[in-house]
1. For distance in nm of label points 7 Å out along Cα→Cβ at positions 18 and 42, the calculated result is 4.0, so let me know which of 1, 2 that is.
2. I have 1.23 for Cα Rg over 2.2 N^0.38 Å, calculated from one of the structures 1, 2. Which structure is it?
3. To test your reading of the models, identify which of 1, 2 gives 3.0 for distance in nm of label points 7 Å out along Cα→Cβ at positions 10 and 58 when calculated.
4. Comparing distance in nm of label points 7 Å out along Cα→Cβ at positions 26 and 50 across 1, 2, which is largest?
5. One of 1, 2 was used to compute helix-only ellipticity at 222 nm (-39500 (n - 2.57) for each DSSP H run of 4 or more, over all residues; to 500), and the answer was -29000. Which one was it?
Structure 1
Amino acid sequence: MSQTEDMSPVLQALFEEALKLFKQRNPVYGNTWLQEGVEGNFQDVKRKFYRLEHMMENQRDNEQDLTDKLLDLANRAVMTLYLLRLRWHK
């Protein structure tokens, strides 16, 4: 991939994959992320990041596990942004 290549289709596919994961998991976990608030979600983002870091350091970086955890991290970051926007635009 070149630096000038349009990455929009790749990002679109990844965002769709993240949304699909959110739709699968949200019925199981519910909207608990709303109750956790911004600070709770930041803590969850940090926890997820440390898990990823630990996996990489211990060479437990199989594709499915990493994909799942990274998409989950992306979703949690977007949920946190949503909560921040609610706070900013009260």
Structure 2
Amino acid sequence: MRSIVLEGVGHLVPQEAVEESAAVAAEFLGTELRRWQAEEDAFQAQWSKKSKVEKATVDGKWVKALGPPPTRKAKSAGDVSFSLSSKI
């Protein structure tokens, strides 16, 4: 986080100091986009090394952290339930 002070500017900064505001915003966005691109490149480098099975399987660390997947209660042959309702 960084603080920028533009001298002689009130609370309508982008309207009172258009060029200065644009320059500060562009610098911030450029820095953030470069950071994101580096993270994305590192992720893609690791992701491309994984097999299709690894890409489609939940990692053991996630299973440990989240617990096993939920199970559904088995339906018996006589379990048929639905409701119809309409509002007129």
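1. Computed on structure 2.
2. Structure 1 accounts for this read-out.
3. That value comes from structure 1.
4. Across 1, 2, distance in nm of label points 7 Å out along Cα→Cβ at positions 26 and 50 peaks for 2.
5. Derived from 1, not from the others.
Quick note: the coordinates plus some simple rules give every number you see, no bench work behind them. Owing to the predicted nature of the structure, the values given are computational and were not obtained by experimental measurement. Cβ atoms are built from the backbone, for glycine too; each structure is taken alone.
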